[in-house]
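*Asks:* Multiple structures are listed underneath, in structure tokens.
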Structure 1
Amino acid sequence: MADVVTKKLVLTQPAAHFNLLGVDGTRWDLNRCRGAMGMLMIFVANQCPHVKEVRSKLISEIEQLKAMGIGTVAINSNDPSRSPEDSYPFMRTIAKQYNFDFPYLVDDQQIVAKAYGASCTPELFGFNANMELQYHGRLGYSKESSKDFSQDSEMLIAMRQVALSGIGPSQQFPSSGSAIKWANELKMI
């Protein structure tokens, strides 16, 4: 299946509130996920080859964001009936296997993905301390950069700028990846 490319969003739009179940068994909302300097929201899927390819590097960069005061939340909005690897029990397994030190939430009603206009995995939304969208783009170290994991990703550079200035970069590139598996959507054969 062909990759989906994200649509361009208006920067500075406010973060939409949410309240979702985490793999730790507790509920997480926007205020609990944010950091003092902002928040990175990543829509992910366990089965997504793009996510699998960069998972370890992404986890390492999330640690750097934490040190900058940026909170991170990963959200899985895939319909598990269409993608069994994205079921809640499997999400718990992945979080444990990779030692996630950030909330990993299930959007089982797909309300949050729709509220943010998410369309693929991985898809990133970076907010400043005022919870205004400042980055909507790609990770920037997968296919787009010849898989060069030795450099900081575009996301990390952008979120560092957001933490320091409250404003994201003027040039941003859309994310592309596997389409979110929507409930009640016909599967193409």
Structure 2
Amino acid sequence: MSLNPFLFKKPKQKRSLIKFNTALESAESLLQDRDIHSVTIKEIAKISDIKRPTLYKFFPTTLALLFALLKKHEEKIIKLYKSNILDEQDYDLGWYINVLIDVIAIYINQNKSAGILILELNQLPGSEQINLENTKLMTNSFSNILVEQKKGQSRETISLAVEIAFAILSLGYRKEGFIGSRFIAEAKRAVLAYLAVK
């Protein structure tokens, strides 16, 4: 039986939840000051003062811990996105994706650890599987909220549009260490060009 290295177990009890969140905060602080390779269960245990066996109950692998933190950032981005589209007007899909691109870029530029997790998680050993899982997670999450708004578009079209945007934003982040206006504009142009032929 192989263990999925991305699965984490979020506890329900208050005391355990505090430890779970403390571990995520510790990982976050490590990512602010160091690179992704410095985040290990052993290091988190040391700086959070939580015993390793306790951490392993929540996060069987370091990847599980990183994915839990990634999920936390993803939820914040979705909340931010939804707060930026509060009116009920019916815009075209391109408009919604442009707002999503802006929100993702701003959030990542303001949160170093989010940029590392969302756009650079593929630097770890076994990165091909990690990159596929990460792309699938992000594409599915952001496609789901776009599908809610644009019911007339196929899920496949929306998913591919999101993947195009992420590929360009990721390239900009890797080249410049942040997502600059040039790459934001390129992501928007590429998505709009793709949607124009659909």
Structure 3
Amino acid sequence: MKTILFIDDNEALQSVYKDAFERLDYHIISAYSGQSGLAQLEDIIPDLVILDIMMEPMDGWMVLLEMRKEKDLTLLPVIVMTAKSLHPHEIISYGELINGYITKPLRLTDIRKLLDTFWEEWQSIQATAAGAREQGVSEEIIREYMILRNQTRVIQQMLTFIEQMFDVPGMDDTCGQMLEPELGTIRELLTKKNEDYQVIQQKMR
């Protein structure tokens, strides 16, 4: 049974979501604040962290940055959860540090689909890494491969989501025009990540 650390300061929602995750056969450890979540990570390393963004006084992005400072937690999978749409500047700042995202409210079908997709990708990454180790590829290269493969996937997903959001018929173009410079920055970031990923793929062979 896989263990998920669920960090959300809304205790009522925590109870609802915990029940949903447990019905999908996950062991849930609850943390009701960012500080509590970081304290939990000093004692246990879960298989996955689901992290709410809108918390006080320490929001989810602050928690994420603190996590990634720790060497043992740099590859720990984190899926962020938010009740609002992601803003382009959040993708630029944090898109490289997460493994996925989901918007509230969560339905059981959404949770199942998200986790099934995530674990399929994560297991594929682990299998590729194991094969590279057998061929004598260095851990440094394997680590870089795992990070870049995840980054290219997540940033592309988030960019596509935002582009589709501003492509809704009847929506005022003003917002999209204002955000175009940031969207351009994301596209440049994605291009660079894809180039780096192609290079590291060659080193994995």
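*Asks:* Can you tell which of 1, 2, 3 yields 12.2, 38 when Rg and Dmax of the Cα atoms in Å, for residues 39-94 alone is derived from it? Spell out each step's value before the answer.
*Replies:* Values: 1: 12.2, 38; 2: 17.7, 51; 3: 11.6, 34.
Derived from the structure labelled 1.
*Asks:* Still on this structure: Work out which structure the value 2.8 belongs to, where distance in nm of label points 7 Å out along Cα→Cβ at positions 63 and 79 was derived from one of 1, 2, 3. Kindly include the intermediate steps, with their values, before the conclusion.
*Replies:* On the way: 1: 3.8; 2: 2.8; 3: 1.5.
Answer for the origin of the read-out: 2.
*Asks:* State the single structure among 1, 2, 3 that was used to calculate FRET efficiency 1/(1 + (r/R0)^6) of positions 15 and 119 (r between Cβ atoms, R0 = 25 Å, to 0.05), giving 0.55.
*Replies:* On the way: 1: 0.90; 2: 0.15; 3: 0.55.
The read-out comes from structure 3.
*Asks:* If helix-only ellipticity at 222 nm (-39500 (n - 2.57) for each DSSP H run of 4 or more, over all residues; to 500) is calculated from each of 1, 2, 3, which structure is the one that comes out at -8000?
*Replies:* Of the structures listed, the value fits 1.
Every number in this text was worked out from the coordinates using simple rules, so none of it is lab data. What you are looking at is a predicted structure, and each value in this text was computed from that prediction instead of being measured. Cβ atoms are built from the backbone, for glycine too; each structure is taken alone.
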